[in-house]
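Participant: Given below, in the form of structure tokens, are the structures.
Please treat every number below as a calculation from the coordinates, not as lab data. All values reported here derive from a predicted model rather than from experimental measurement. Cβ atoms are built from the backbone, for glycine too; each structure is taken alone.
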Structure I
Amino acid sequence: MKKVLLALVLLFGVQSAFSQGLPSVKIKDIKGRDVNTADLNNGGKPMIVNFWATWCKPCLKEMSAIADAYADWVDETGVKMVAVSIDDSRSSVKVKAMADANAWEWDVLLDENGDFKRAMNVANPPHVFVLDGQGNVVFQHNGYSDGSEEELIEVVRKLNAGEEIRPQ
């Protein structure tokens with residue numbers, strides 16, 4: 001009986017972690033403006049939140065792969081991506097230049113103190129979350145391998161089709 005109760009508590013704990021919106025953390029965008037992460041949204045459409053760093057090679061490969069398809073994703077699904085740099089204050093000076101050089105078409109935020117990263121339980125980049133139109137985390141993955149960006153857009157397509165996304 002204790003095992004069943006423990007399993008239920010764990011199940012509902014995992015479920016509630018996925019069914020709540022983004023935590024409220026104050027960070028900056030690359031223009032130096034304050035951003036409250038709880039206010040991030042996409043007007044009722046799905047959103048991708050990607051934690052990355054300038055020194056992270058898999059992050060840069062993933063960002064490049066997403067950049068190649070991003071305009072098509074937006075046209076098809078209305079998805080919005082927000083890239084959250086976890087570079088510290090010394091290396092974050094490279095972030096704006098990198099975003100400009102790569103012509104990234106998404107919002108880039110700076111989490112120099114790691115507060116948002118900790119609030120989202122991100123250990124290592126890249127760590128990507130997909131949020132539904134109400135801002136609930138419905139999917140996440142950590143790490144990158146060639147083609148894993150396709151998994152993100154598939155989740156977004158399912159959300160747009162009204163399909164249920166089950167937490168992993």
Structure II
Amino acid sequence: MRQMRKSDRQMPAPRALEVFDNAPYITMSMTGADGNPYAVPLSIVRSNDTTFYFHCADEGEKIDCIKSNPMVWLSAVSKCTPVFEEEKLNFTEHYRSAMASGEAEFVIDKDEKIEALKLICERFLPKYMNFFTEAINRSLDRTTVVRITLKEPPVGKCKS
């Protein structure tokens with residue numbers, strides 16, 4: 001686990017996972033074949049303590065980066081509130097953030113792909129699950145699903 005400069009703000013891994021669950025999106029950072037960094041906010045969902053999924057088209061810079069170097073870095077913020085502390089005359093921010101590193105790989109197994117897409121839909125559009133099967137039948141073959149497996153427990157940080 002990485003060491004944090006202000007260790008009193010460090011959250012245990014289960015709370016860091018909650019940050020990922022509550023963040024409106026998660027930024028995934030990668031390294032391209034040319035060595036340049038690439039980061040993109042995504043609608044990522046967690047299936048357990050070490051596995052995350054997202055979906056995308058079958059081509060583009062994300063795909064190229066993962067093929068070139070499957071190591072990725074996830075970061076998320078689930079709370080971000082600027083605060084003025086009148087008693088201290090101090091500007092600060094209350095936040096909850098989390099980070100984790102993992103390895104990305106393309107999901108080939110049809111059942112795992114469907115389960116991952118179901119998790120994504122249940123998280124972001126649960127009211128529309130009655131249309132899920134129809135959407136899967138229409139677009140599963142042209143949808144890429146990526147699994148990210150964490151290599152170590154996530155690290156979270158908060159100030160409330």
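Participant: Which one of I, II has FRET efficiency 1/(1 + (r/R0)^6) of positions 35 and 115 (r between Cβ atoms, R0 = 35 Å, to 0.05), as calculated from the coordinates, equal to 1.00? Show your work: numbers first, answer last.
Facilitator: Numbers: I: 1.00; II: 0.50.
Only one of I, II returns 1.00 for FRET efficiency 1/(1 + (r/R0)^6) of positions 35 and 115 (r between Cβ atoms, R0 = 35 Å, to 0.05), namely I.
Participant: Sticking with this one: On mean count of other Cβ atoms within 10 Å over residues 43-50, which of the structures labelled I, II is highest?
Facilitator: Sorting by mean count of other Cβ atoms within 10 Å over residues 43-50 in descending order puts I first.
Participant: Something else now. With mean count of other Cβ atoms within 10 Å over residues 59-66 as the yardstick, tell me which of I, II scores highest.
Facilitator: Between I, II, the highest calculated value is found for I.
Participant: Name the one structure among I, II that helix-only ellipticity at 222 nm (-39500 (n - 2.57) for each DSSP H run of 4 or more, over all residues; to 500) of -7500 was derived from.
Facilitator: Derived from II, not from the others.
Participant: Suppose you compute Kirkwood radius over Cα pairs in Å for every structure in I, II: which one lands on 16.5?
Facilitator: Computing Kirkwood radius over Cα pairs in Å on every structure in I, II gives 16.5 only for I.
Participant: For relative contact order in percent (Cα under 8 Å, 6 or more apart), find whichever of I, II sits highest and give me its label.
Facilitator: Once relative contact order in percent (Cα under 8 Å, 6 or more apart) is worked out for each structure, II has the highest.
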